[in-house]
Every structure is written in structure tokens, then in C-alpha cells.
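Asks: Below you'll find the structures, each written out as C-alpha cells.
Taken together, the values in this text are just the output of simple stated rules run on the coordinates, not laboratory data. It should be emphasised that the depicted structure is a prediction, and the values quoted were computed from it without experimental measurement. Cβ atoms are built from the backbone, for glycine too; each structure is taken alone.
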Structure P
Amino acid sequence: MIVGIDIGGTKTHVCVEDDAGAALLDRSVKTADWQHGGHLHSEDNVRGLLALLDEEPGAAEAPLVVGAHGLDSEAQTLAFSDMLAELHDGPALALNDVELVGPAAGFDEAIAVIAGTGSKVVGRRADGSLVSAGGYGYILNDPGSAPALVRDAVRSLFDAVDQDEPRDALADALFAHFGVDEIVGLSNALTVRPRVTAWGAAAPLVFAAADAGSERAARVIDAAADELARSVELVHRRGAAGDDVVCAGGVVSHQPRLFDALGERLRARGLTHSIHLLDVAPVRGALALARRLTEAATVVPFAPSNTRRKS
């Protein structure tokens, strides 16, 4: 038996499989149903997470891999891993949820690109050490994420007004969406109460405007793709192993224009990686890693060697 868990900011996906790969448990719950407060590694939160396995006999002793949104530093990962080791009776491995993407696609070595509510690029060197770029939040960073695309689209409209250019499909769509009729009102709508959900909800309008002929919207999307490609180039140059780039996340998965532009920008930068779009749930990556996580194995490909067991 193995257990894989994918903890997202909104949803937690829990899967348990038997030794033959048959599903014993496959359920999704709201993360807020069990996580309370900002410290994922708190005892109450880890107990709440493991309680999701209570209905499956034997899961408490099975190899467990957890990919979690919010494990963005070594200290956070180790703190969560230590609490897992204390409360889970089997071997356990914790890592950032971005790192589930490559194994979910079937790769031991790959560069993972997430572009959804946030964005980040992650890989592992041959020695297992982590290398990443981006992921610093939608207000200042996270190119290609839903809220960052809207942020950059609005900034492009500032430039349009300053150059006395006529309104285009992008301006019409964003003005209508936020219920304003001039640029200052649009700026206020985003900045008085900045929220990732409010910004991100308008992202499909950027793609629709580009499809309708807005050159500004098209440039915003192309620029985001180029920033993501630059992040891939950076982690590659810093030693990330693998010849494949695997993309996941709500934006890149549902907007072919961004995925296609990313492939073009990678080639323009001289990168020869094959680019793939993840077509299975990321929790499959947790299961793939858990299947390798035996009592005799302490190092898992494409994952940190921070496996924890009860002493």
C-alpha cells in the first residue's frame, strides 16, 4: 500500500493504492477543512491531514509522500517532515507541490513549470539538490499566473493612456469586468483591495482579447511566456537535470496560447528540451514517488533526500 497527497492552497487530493496499483481511496477535500492557521507543520494541522486516511486500514503505516503548497524553503520542508515522521508510522517524504509534476508525467528528471494561481519553475540537480526560479508572489512576480497576467495587462493600459492610444478589446473587457469607465478607476479596483482571486478571475479576458485582435493583450501573454522561458533557462544553467519540461497549472493547462508561446520562447533561447502538458492529476506524482519509498531506500529520484521515519 502507498499513499500520495497533494496539498494545494484550495484543495487537498488524497490517494491510496494497493501494491498492484489499484485505487483504494481517491478523495478531494477543501484544504481549509483540515488546515487552520498559517503553519502547515503544526501538530494540529498534520494530525488533521493524516486523519483524512483514517477510513483506510493500513494507510497509517504505508509509505507516504506529500507535495504541499507553501513548502517553499528547506526550513519549512524539514519542519513539516519532522512532524510527519512523529505522527505517521510509515516512511514519509515531504516536498513542494511543484515537484509532483515531473513524476506525475513519468519523468525521474524534468524541469517543472507551474502557471496557475501562482507560477514557479523547479528542477533537481543530479545530486538531488533543488534549483528553482520565481514563485515570489503575484504582486511582484509569478509571471504567467492568472493574477500576474491581469496585473501586467492593466499596466499595459496605463501605457496606452499615456500614449493617447484608443481603447482596444483588452481595455473594453477589463473596464467592463471591474465595473469602471476610466483608467484611474481600473487602477483603484485592483489596488485598493488587492486579492489574488479578484485579479486572477479576469485572466481569461486577457486571452480572449488577444484572440479578438488586441496587440497589447498578445504582447502581455508573449512577455509572460518569455519570463517563464527565462526561468527554465536559469534552472537549466544552474544544473537542473533532464531534457524535458513539464507544465501544469490552471492557466497553462487551459490556455493553449500560453503553452504554445512558452515552447516558442524556449526554442528562441536555444533550449532543446521537449515540452509537455501534464494530463493527469499531480497527486499521481506523489504516488509515483511513494512507490519508490521503501524501507531500504532513502533517496528518491527527483526529490530531496529528506525521508523521515520513526526512530
Structure Q
Amino acid sequence: MLLSQIKTDSGIAVVAREGSEAAIVQGAVSTYALATEAANSGRSLAQVIAAHGLGAAVDLLRAAAEGRLIAPITHPDPAHLHLTGTGLTHLGSAATRDAMHTKANAEDATDSMKMFRMGLEGGKPATGAGVQPEWFYKGNGVHLVAPGAPLTSPGFALDGGEEPELAGIYVIAANGTPCRVGWALANEFSDHVTERINYLYLAHSKLRQASIGPEILVGDLPADVRGTSRIRRAGSVIWEKPFLSGEANMSHSFANLEHHHFKYDLFRQPGDLHVHMFGTATLSFADGIRAEPGDVFEIEVADFGLPLTNPLALAPDTGMQGVHAL
């Protein structure tokens, strides 16, 4: 099942899709409300949706063309939606990062390569917790951008580049249990030029917007996920490359990555919503591409329904940020 949210004349509607058939979930005010109902009732999300029932059919392609798609899940209070991620989790991802962080002495392994090797050796334990991954914070719901809407790079940024990834979507039940809603495509938008200056700037480079969707895959994730990431400029493709994800192509298990996020009680607060991005091995930046305002990022995986597209925009530079003393 795939879930999305669209704007209608009367507000927001949740859309459930099986194959090519999409319909509005009756009585559902949001995906978040459905997920919370499931988490707090002990039922699966599919059971909750079945109990609500389906109503009018929806043409999702038309909704996308009309700009009526919104993020497939949001929180009523954006401050209670956490955007986070893990890096160096995919086989091959170290080569890209290592090239960005190469030390003067080529014989010394970079910290990125060391972290990657730790994942290879201990990221998929047979039982219990494995090695910790690299972890980063991107922001809260204020930074979540709808499919089709611009990903805006701040005026002080040195770059704005795509990262095609899978994201896990989680709601925290009333008893503090993290409950996975499903999986979504994500553009983990980042500033790779800033990151390349020094790996300790990673935290700065990740404090950017992100986009997910347009649809959430509810249920099991294939072990081998294959898709395409591309950039269009003035309607023409200027860069395109396949990308791989899923546990068959990763150095960490999802269970291990989830554990090392939710082991912090900060992230088990009832009612909170989490969008956690799991990393990538494919970047246009690594191929020497510099995206320009107006370029359109497009991430496509057949199992996830509609592709995720976002144009790049650039905010004006507001200059030195002052602080008012009270």
C-alpha cells in the first residue's frame, strides 16, 4: 500500500493506493492521525485504513500536475517532527565521502573510511546492537518541503546538492514505543562544498531542507532497492545515475540504524514524528556537477510510486545575523 496527502477544496485528504487504484481514506484528517490511531490501538496501519474505508477515486498524476501534493506525512506542530539521518551506510558510499575528505598523507585512512569499515565489520550483527553509525540532524518540520516545491538553499550556502535516499517514517506511541509508519523516497538536500572544507563541518552542511514522498510505502521494504537520480536543466537531463539502497546494498541493517536513533529517550517522546534518512552512495556532486537555481532534482523508484521532484532555489543572503539583548 502507498499513502499520500493531497490538497482538496475542503482541506487535506489522505490517499491510499494499491497498484493504479487510488482513493481517499474516509474520515482521515491526516496520515499522522491515522498512524497515531494505529500506534495507540495496537492495530496495524492497514487495519486502521480498512476500518475507515475508501471513498472517492483520486487521479494522483493530475493532483501532482496541479501542484496539490503535500508531504505524505506532517505533524500538527512542526517542532515535533524531527529530520535526522545516518551516513556511510551504503556499500560504495565511502569512496564518494573519502574523495571529499582526503588527507595529505594518502597512506592514512580518513575518518570517513574508518567509520565505513566499522560499519562493514559490525553494522549487521546477528543479535543485539551493532556499531554506531554516523548520525546527523537536519532540522524539524519547518525544513520539510512538499514534493514539487523548491528546495531552497540559504544565501550563505556554498552549494545545494541532492542526496537520493530512503527514509523511515516513525510515530511515537503514547507509551513511548517507536512505530514505523513506512518508507519513503527522500532528497536529503545538503551543502557538499561546505562539507568538503573539513569533515567537522558536516553538521553545518546538513542543516538544510529535505523533501520526502510523494508516497509512503506501507509494509515490507525490498532488500534490493534500485532507482534513478537525475537533474534536469531547462527541461533537459544534464546528469543521471542509478542508485541502490535496501539492506542488500548496505553495510548496516535497518534494525541497527533504528536502534541507534531511538536508544535516546529524547527521540521516544509520545506523539513525536520522525523522518530518518538512511544514506546514499550516489551524488551528482561527486561527478563534478554543480546544481543551479531552476534545476530540477528527480528521484525515482518504481516500488515507491510517483517520483520525487524538487526544483532548486536560492534564498537571498541576509548578511550578519544580529542578536537583540533583552
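Asks: Thinking only about distance in nm of label points 7 Å out along Cα→Cβ at positions 81 and 289, which of P, Q has the largest value? Can you show the working numbers first?
Replies: On the way: P: 1.0; Q: 2.6.
The maximum falls on structure Q.
Asks: If you don't mind, there's one more thing I want to ask. Using FRET efficiency 1/(1 + (r/R0)^6) of positions 73 and 241 (r between Cβ atoms, R0 = 25 Å, to 0.05) as the calculated read-out, with 0.70 as its value, let me know the right label among P, Q.
Replies: P
Asks: Work out the source of 6, 27, 30, 22, 11, 4, 0 here, i.e. which of P, Q gives that when P(r) over Cα pairs in 10 Å bins from 0, in percent is computed. Write down the numbers at each step before the final one.
Replies: Working: P: 6, 27, 30, 22, 11, 4, 0; Q: 6, 26, 35, 24, 9, 1, 0.
So the calculation was done on P.
Asks: Could I ask something else about it? 2.8 is what came out when distance in nm of label points 7 Å out along Cα→Cβ at positions 33 and 185 was calculated for one structure; which of P, Q is it?
Replies: Details: P: 4.1; Q: 2.8.
Corresponding structure: Q.
Asks: One of P, Q was used to calculate Cα extents along the principal axes in Å, for residues 153-256 alone, giving 42, 31, 26; which?
Replies: Numbers: P: 49, 27, 23; Q: 42, 31, 26.
Derived from Q, not from the others.
Asks: Could you figure out which one of P, Q the value -12000 for helix-only ellipticity at 222 nm (-39500 (n - 2.57) for each DSSP H run of 4 or more, over all residues; to 500) was computed from?
Replies: P
Asks: Still on this structure, please answer the following. Comparing mean count of other Cβ atoms within 10 Å over residues 201-208 across P, Q, which is largest? The partial results should precede the final answer.
Replies: On the way: P: 20.9; Q: 18.2.
Between P, Q, the highest calculated value is found for P.
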